[in-house]
Structure P
Amino acid sequence: MVATAEMPAAVLPRAILANLSVGIVGAGIGGLATAVGLAGRGFKRVTVYESAPEVGEVGAGIQVAPNFCRVLGHFGVFDRLKAQAVRLEGASVRRYSDNEQINSTSFASLEEEYGAPTYVVHRADLHKALLDRALELGATLQTNAHVEGVNFEKTELKLQGRPALSHDLIIAADGIKSGIRGQMMARRGEVDETIPTGEAAYRVILPRRVMESDPELKALIDAPIATRWIGPDAHVVAYPIKAQEAFNIVTTHISNTVGLTEDWTARASKDIMLKRFDGWTETLLKCLRLAPPGELVEWALRIHLPLTGWIDNHTVLLADAAHATLPHIAQGAAQAGEDAAVLSTLLAKCQTKEDIPAALRMYERLRKPRADWAVEMARITGENLHMADGAAQKARDEALKRAAAGGKSPDRWGDKDTQRRLYGLDVVKQADQEYARL
């Protein structure tokens, strides 16, 4: 069994090239995790550039899967989350119309097997923990820093209204709409295009006080369980967050996404949402009716096809800029965190600047197949969960029931083989071992 994420942060080897100048573009979860990973290794010149005037993360709940808990343990961030987090004991997959439980997963068993728990937190709490840790370790944050492009030969950032800034390494963590990725692909004669999935998502967060008067809803927020209702062209995930003082609900549904953006700020119609889920279980509908007026948001879900490469000279892609994914197996943030852990581990081992290209190539070799595979598992899961009622849906439900006893699951989030591949790997140890073979 691996060490649990609740142990003290690992004592990691210190960077040899401590004065390496690193520019990280984007202060999202991936960018800040990388800043923590590098500064925690002893890199002294780590700068994060963020185009927004101030750093803050909006959004909904986020699942911190065992592999991500392990990374946060390495980073010394995990304990900062626990006061606001909820430690999940399990997950329940239910039929949309009658609330029948089709499948269940014990996260306590997963923790025993893989040595790391599963938590759920509000994305803003995770973001703040990473930001505070990065600054505490000595990383620098520059806001209002809009990156217009990169000079890949000179490893320079072109910032709006400022002289070009030179670094030894540029890490592009600028999200699914990454301008640096587009520039990198254009240099290869490739077209940078995110792919619309035809899916959209609603986000609802309910305060505890509005659920307590209904015994059924109070039981939902009291239970450390993630509930997943699945039905035609949609599924819904719900679980408590904020130390069970709030209840997070996120839907994924086939939708006309014309006019929707990938930003989590577009206000949505509560009436349209309720009509969309008409006929679903009353348990869910009671929750959706409580959605606070004016706070409901909807956004489009897009992915990016696997890239031919993540590297151009001393510039490298990371997180959503490299492997944008759907949320269906709770691995978007986890894979970003793994990117950060692997890249910082490999860079810390470089003895001269001439070693950097080999470290970047190893980062890509270790991370790209795993991240691309996780993206595909999420896509397949969405297709499998959104089946219309009929013969295929009944066969899927039977497979979900058999999966509870260890069979292959059409829901890759609950599939034993997928869990083993995701949660059983300590990427920091893997990077240490692989670098030693160079």
Structure Q
Amino acid sequence: GLFFFSLISFLFFLFFSRRFTGKYVTEPSAMFPFFQDIQVMLVVGLGLLLTFLPCYGLSVLTHNFLLLNFSMQWAMLLQGLLHHFHHGQVHLGLRNILTAEFAAVTVLISTGAILGRTNPCQLLVMATCEVPIYLTSEWAIITYLGVLDVGGTITIHVFSCYFGLGVSKALFRAAQQPVHPKETPTPRSDLMALVGMLILWVFWPSFVAVLCQPGDAQHRAILNTLLAMSASVVTTVVASSLMERDGKLSPGHLQNGSLAGGVAIGAVADMAVAPVAALALGSLSAVICLLGFRFLTPLLARKLSLQDQCGIHNLHGLPGLLGAAASAVAILVVPDVTAGYHFSATGGNATEALCQAMGLVGAGGGSLLAGLLMGAALRLPCLALPPQRLCFDDSLYFKVQDEDPSIPSNNVLRVSPLDRH
């Protein structure tokens, strides 16, 4: 299947090679650093964040890398065909690649709900269907409804979260998945995931601000994102220590709560909100993220038999809902928060606030329904789930060398202080 996709992609670019124009090739060089930051986020940061499964690291990194490239090419092909049919030519530039990568991000987030219990064929089929659904949803929300969402809070995070949860619910049906012996993180896997979180945290402002209008709007987006994420880190440390009986920190809390502010701020990042609002939104998003891990995830698993392997509902869903609600409130309450937007001159802030709410309902409800249908399709006999005993195990897809028994179990060689010199 991948071979035929590569062939189709090759033929598409070959056929339309003379129709490519250099109009967008000379984009401002200022966009390229943002583009590099996002590449590091998706390839390295997100990949490492998912390595908390101790025996599944090779699979996670490889599948993440493959899905990113597959989904990006598929989105570019679909966008190119659509643009060609409407305008008779295809433009290729950094902005086109970025929008295609945003489509790929939705796939990477959605797969977090079913990570480790599915095979690569199922993930590729899921990506094939999710990308065009996302592109349609994004057009309806941004272009048709006019929703303000520069950082993808609604169009990316809410959409991908509920699409993934819908897939998980339909794929595993009412059977609550038992805890797998290879599902529990180890100190080493938690450390790798924490490194991934740090990379995502550093580069997240670029993800939010890359498509903003250069100037004041982009400057506000960077500052508001940094403030929100900084508040998330401090709040996560405090809340995690309070939630644990012995007052110690949970690695899982740090890996997710520290990023919650970046998810929530996306819908209001370029608006003229006060710095304290960005700080408050970041803190509140971290709190609801941690509360989701502590109370909501077990409740959904017990009552609805809902499998959410990576807790995408807590990191992307709940902060996404909070950010969308905050954008509607900000537009409605603060008179000059949308200064510079076309609707503010006509006194349409109330209408725009309603559009924000409609966009949220459309993204969440539409993606959930599409995910349920997608999950049902993934149950076809030709797309069989891997055996339970081989879930969360790299040996199913990789030739893994057995560890040398002479090396300690923690794989760290003991070196005396004198030998270091």
For mean count of other Cβ atoms within 10 Å over residues 208-215 computed as 13.2, the structure of P, Q it came from
P
Given a computed value of 21.3, 63 for Rg and Dmax of the Cα atoms in Å, for residues 136-311 alone, which structure among P, Q does it belong to?
P
Structures P, Q, by mean projected area of the Cα convex hull in nm²: label with the highest value:
Q
Can you tell which of P, Q yields 3.6 when distance in nm of label points 7 Å out along Cα→Cβ at positions 248 and 280 is derived from it?
Q
Note: relative contact order in percent (Cα under 8 Å, 6 or more apart) at 23, derived from one of structures P, Q, originates from structure Q
Going by distance in nm of label points 7 Å out along Cα→Cβ at positions 296 and 320, which of structures P, Q comes out largest?
P
Matching task: -11000 is the computed value of helix-only ellipticity at 222 nm (-39500 (n - 2.57) for each DSSP H run of 4 or more, over all residues; to 500). Pick the structure from P, Q.
P
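Read-outs: derived from the displayed coordinates by stated rules, not from any lab. Just so you know, these numbers come straight off a predicted model, no measurement behind them. Cβ atoms are built from the backbone, for glycine too; each structure is taken alone.
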